[in-house]
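Structures are listed in the sections that come next.
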Structure I
Amino acid sequence: MTKSLRIILAAVLVLLLALAAGCGKSSNVAATVNGEEITKQQLDEMVQSMKQYYQSMGLTIDENKDTEMVKMINSMTLEQLIDQTLLLQEAKKMGIQVPKADIDKEIDGYKKSMTEDKFKQQLAANGWTEPKFRDMLEKDMTIAKLTEKILADVKPATEPQAAEYYEKNKQQFVVPASYEVRHILIMTQGKQGDQAKIDLEAKTKALAVLEKVNKGGDFAELAKQNSEDPGSAPEGGLYTFSPGQAVPEFESAVKSLQPGGITKAPVKTEFGYHLIKLEKVTPEAQKNFAEVKDQIVASLSEQAKQEKQNQFIEEARKKAKIVNNLDKPEDQKPGK
């Protein structure tokens, strides 16, 4: 092998090693914000926390089936991390720091509220060490101080602003009509066997209870003894609803009654057979401004703060150099 060939091969080898090293690094970087890296490990940890949150809300995500949902969560979570990184960078520019003593005090507060052993268990359950928790807390407290500074000049909404909003959005402050009823339900839904037989037996039982009602039996007591609705039976069948909240057949039957009136026959719905007594109707009512003034002022004030925060982040994003290495769900084409 000639000397020149060895030099060329050596140069190629160095180039390949450099490329390999570069690929390895970039493959572990989810995004960069002004040159600061957000690693895929950071993203994965936060995504896992998001999934645990969704699971606590009753939503289980299957990695294999819910691929679009997983992509969306990854994309949304990365955007949150990008915003967090931007805000921390802005805080650093402004010289905002959280004293170590303030962080110590916050951690001591956690420990005292649940005992130190419980605190350690909570950290372990989330896969955190105390130094990692401290780091997360410092970031949160730093962003809180930055937010306080950003919002320092945002003035609370005034009563005239609230009055103007009320006049333009009165429908938001209408209390819908409500119907207070008692009902006795004989279930057909969820029962196994011959459906025609189940239906006949339920209707027969409902008619037998209705006969007791017609003979002067106390409706509330009969509901406690006979109703198969676990939610209302212990309360004597008491149930209050507004238009659109009950199944159509039930609501229609209630609207045909006068207060104190009882349905003349069992009412069939998807749940089974109901006997219904209308106790009280509360008509639709418009809340006056005095009743909702404080609520509107608080809402408008919070909205102004949110708009200022959003504006700050948008401006920071425009000035920043952000490289997002993840495919966003909206960028995915059919079949890709």
Structure II
Amino acid sequence: MGMLEGRVEFVIGVDTHRDTHTAAVCDPTGAVLAHATVPTTTAGHRQLLGLAQRHASGRRLWAVEGTGSFGAGLTSLLVGHGELVVEVDRPKRPARRSGAKSDVLDATRAAREVLAREHLAQPRARGDREAMRVLLATRRCAVDARTKAINQLKALIVSAPPGLRERLRRCCTTEQVRCCARLRVHASHTIEHQVTVRAMRATARRIRLLEAEAAQHQAELDRLVAKVAPFLLGELGVGALTAAQLLVSWSHPGRIRSEAAFAMLAGVAPLEASSGRVTRHRLNRAGDRQLNRALHVIALTRLRQDPVTSRYVARRRGQGKSDKEIRRCLKRILARKLFRLMEQALTPSPAPPA
């Protein structure tokens, strides 16, 4: 048994889906005591809580898959009732030829995996953190859609009728969008010209709408970050978007056990790549790529504006490090500093003795 040995009497694994949740109550040896499948409604969630109260009346732990997606509603209800909940990844399954597959088996595997683990993951916080996650995801979709619309507009300009093409091709993107949004159709134009103008006008107006949507989401993020963690905005290279991503990935004090674990989550922890007499480390392509991107943006800003960072880069180049290795080292240093900053600033102070 892992870190739960002697601490809990029951573990309840939950396999979550869009329409149903399946729970399996296990004892510390992994034996299944009871199981049930319920709909993903408040009444169904309460049925699972009742199952736990009947069959696991002692110290119990819930191992829930997808606490931020299909299991979000169940997790909120359990936490609201004071239950101990941990997040578990999709459990490892045996090869199809040698093992069966069902929701009950998946729930059982989730419970048994938690029993064997050395480190357990708390569910991510809701509230302000979840609001920032939603805004970041929605803004990212709007920005991506704007990029696609701009590419579509440029393709329309390339194949537009000669007069229209010559008028727009030498303009910058902003001017192209402005001009295309104001195009008009005249009866004297050919059907090809009319349809092209309408398509270009609709595309340009869509670009403007997406720009306004992204700006609105960013303004909301600015307000949220300034309220939750203004200290992050004081760090060189950290803006509202990167600060929000740091907070979303970090979540809350104590969820990530150490700055080394935070660096591994961000994909900036060094990976050994030594061979023979060569000792080196390579880039980590795993982890939370949005968090990695945020650290990358901060590192690039400091490379341009921070004299201390410039001196560090010069010293590491003198040691034979490549630019990629230096950026990895910078992101690792930033992960350490920013993790400690968030832990210290956002950990509640202990209540004074009565």
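For mean count of other Cβ atoms within 10 Å over residues 50-57, which structure out of I, II has the highest calculated value? It would help to have the intermediate numbers written out before the result.
Working: I: 11.6; II: 15.2.
Structure II gives the largest value of mean count of other Cβ atoms within 10 Å over residues 50-57 among I, II.
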Taking FRET efficiency 1/(1 + (r/R0)^6) of positions 82 and 298 (r between Cβ atoms, R0 = 30 Å, to 0.05) as the quantity of interest, name the structure among I, II where it is greatest. I
Hey, P(r) over Cα pairs in 10 Å bins from 0, in percent derived from one of I, II reads 5, 18, 20, 21, 18, 11, 5, 1, 0; which structure? II
For relative contact order in percent (Cα under 8 Å, 6 or more apart), which structure out of I, II has the highest calculated value? I
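No lab work stands behind these numbers, since they all come straight from the coordinates. Keep in mind the model is a prediction, meaning the values are calculated, not measured. Cβ atoms are built from the backbone, for glycine too; each structure is taken alone.
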